[in-house]
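Structures follow.
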Structure P
Amino acid sequence: MTGLVPALRNLALCAAALLSVAAVPSPASPTHARADPQAPKEFVALRDVDPTIIQEMRYFTPHNFVGEPVDGYRKPMCILTEPAAKALHKAQRKLLRRGYSLKVYDCYRPQRAVDHFVRWAEDLADERMKAEFYPRVDKSRLFADGYIAEKSGHSRGSTVDLTVVRLPALPTRPYIPGEPLKPCFGPRAERFPDSSADMGTGFDCFDTLSHTDDPRIKGKQRANRDLLRDALGREGFVNLPEEWWHYTYKPETFPDTYFDFPVSRKSLRGK
């Protein structure tokens with residue numbers, strides 16, 4: 001019995017120590033986890049404003065120049081400032097009467113996604129998607145040539161990447177990771193199949209042929225680019241000359257603020 005009492009006492013002390021440790025939340029516990037930022041009330045889900053606009057959110061999927069889902073895209077949804085979303089709705093109504101629909105590829109983009117792009121661009125060894133998205137551009141030139149930057153107007157909430165689709169619209173087939181890649185500037189029949197009107201290149205094609213007014217774009221491809229620009233220009237959107245798909249609604253609701261809330265329904269306050 002004399003040896004049993006100290007043993008029991010030691011056992012009790014060890015149990016108390018374990019309980020004490022368990023009672024203190026670790027830095028990684030939910031109690032100490034940093035809550036995701038919320039979107040200001042001026043942001044809305046595009047589907048709530050116009051459910052007819054087609055959404056093909058590329059950065060939620062691995063079919064993009066990075067080759068994997070991008071940080072911050074938790075749902076395949078378009079979020080925009082309300083004025084930009086309402087302006088898209090006006091453009092959509094007019095296009096529908098002509099037998100077309102808008103299709104968005106990207107809308108609000110959190111800063112963490114932009115940071116993901118920067119890390120990817122700095123990793124010169126990762127060229128898994130080069131054959132499709134930047135066949136004629138050396139990856140070491142992506143910053144210098146303006147294809148990648150540390151800040152994006154998308155993070156301010158009034159910029160959108162989009163195209164037009166002739167109705168009735170067929171869904172784009174899913175991309176299969178590892179499948180053979182085709183150059184984004186090739187003939188339409190040879191590019192990755194997309195339901196959009198032929199714009200001369202695919203979306204996110206890092207090539208001068210993507211410049212909206214590139215003189216090599218003629219005929220139906222030129223008419224399609226002009227259709228998109230005219231439809232959006234009438235509602236206050238301004239095109240980025242280097243990218244036929246890139247438009248910003250003016251005046252911007254947040255011209256100087258870069259947000260980082262995730263792309264998800266939960267980010268929208270009470271919506």
Structure Q
Amino acid sequence: MRVAVIADIHGNADALHAVLADARAHGAERLIVNGDVVNRGPDSVQVLEELLARDDTSFVLGNHDDLVRLWHARSETLPAEWFSDPFWGATEWSAEQLLGAGLIGVPADWPMTQRLSVPGLPDVLLAHGTPEHYRESLSDRTAPARVREIAGQYGAGVLVGSHIHRQTSRDFGGVQVINTGAVGSPADGDPRAGYLLLTGTPAEQGGHGRWTAELQRVPYDRSGVLRRFETSGLLDQGLSARIFRDEVVSARSLYTPFWSWTEEGGWPRNEASWARFARQWGYE
């Protein structure tokens with residue numbers, strides 16, 4: 001059995017097409033989308049429509065999938081001041097695009113986890129972050145005690161996460177932890193689209209079945225998506241849209257470090273702060 005696990009597409013249709021073609025060429029029989037289909041990039045409607053049209057695909061809820069829905073609803077779970085802050089212009093734009101296409105509520109039905117249960121193989125538990133929260137990252141740096149806790153609670157021998165935009169794989173004393181990396185905006189310096197291929201080999205007589213993880217990287221032409229940041233109107237939405245575009249260009253995490261820096265220093269999230277941050281951390 002071969003399964004493709006993709007995540008963090010973030011509205012990048014060209015990257016999505018590249019990984020889907022690669023997964024098909026490798027004989028993937030099933031596709032699991034491990035969260036964050038939409039937001040950040042210009043193609044949220046297109047990528048969601050294309051994935052929903054497939055009959056081999058299941059979904060896990062990601063934080064950005066949930067964010068656009070909560071944003072449109074002006075949910076009390078989000079800070080009220082965000083809705084009047086120009087920094088959130090890109091999220092407002094993405095939510096409006098999805099609303100216009102009748103897709104804003106689709107992620108409300110997506111679960112926090114998916115499970116692969118195949119006779120003769122250890123169970124695979126997939127979550128965008130962890131089963132408890134889609135923003136709790138799972139990677140080679142996760143505390144071993146936390147890995148054992150999740151694996152024991154959910155009865156899984158393989159844990160698959162996403163969210164951090166960085167591919168990893170590590171064995172924690174018999175529990176395999178894998179992070180898919182990002183399709184649309186990797187954060188490890190490699191601009192190629194990343195995803196996970198899982199191949200299950202059932203146990204032979206007297207043996208043990210196992211899942212083999214292959215962390216794939218797929219090159220694609222980024223000029224199209226970068227052009228659509230401009231032609232779609234997304235880049236007109238302000239600083240956060242420009243940061244999201246620069247992340248696709250640099251394959252580095254910019255938004256999260258900038259957010260943390262402004263929180264710690266009490267800086268406003270505006271152009272002047274971004275210029276200071278970029279100089280200080282060498283992002284110019």
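Given 188 as the derived value for volume of the Cα convex hull per residue in Å³, which of the supplied structures P, Q does it correspond to? The correct label is P.
Of structures P, Q, which gives 15.9 when mean count of other Cβ atoms within 10 Å over residues 189-196 is computed from the coordinates? It was calculated from structure P. With relative contact order in percent (Cα under 8 Å, 6 or more apart) derived from the coordinates and found to be 24, which of P, Q does the value describe? The structure behind it is P. P, Q: which one has helix-only ellipticity at 222 nm (-39500 (n - 2.57) for each DSSP H run of 4 or more, over all residues; to 500), as calculated, at -10500? Considering all the candidates, the number was obtained from Q.
If distance in nm of label points 7 Å out along Cα→Cβ at positions 85 and 261 computes to 1.1, which of P, Q did it come from? It was calculated from structure P.
No value in this document is a laboratory result; all are computed from the given coordinates. Because the structure is predicted, anything quoted here is derived from the model rather than measured. Cβ atoms are built from the backbone, for glycine too; each structure is taken alone.
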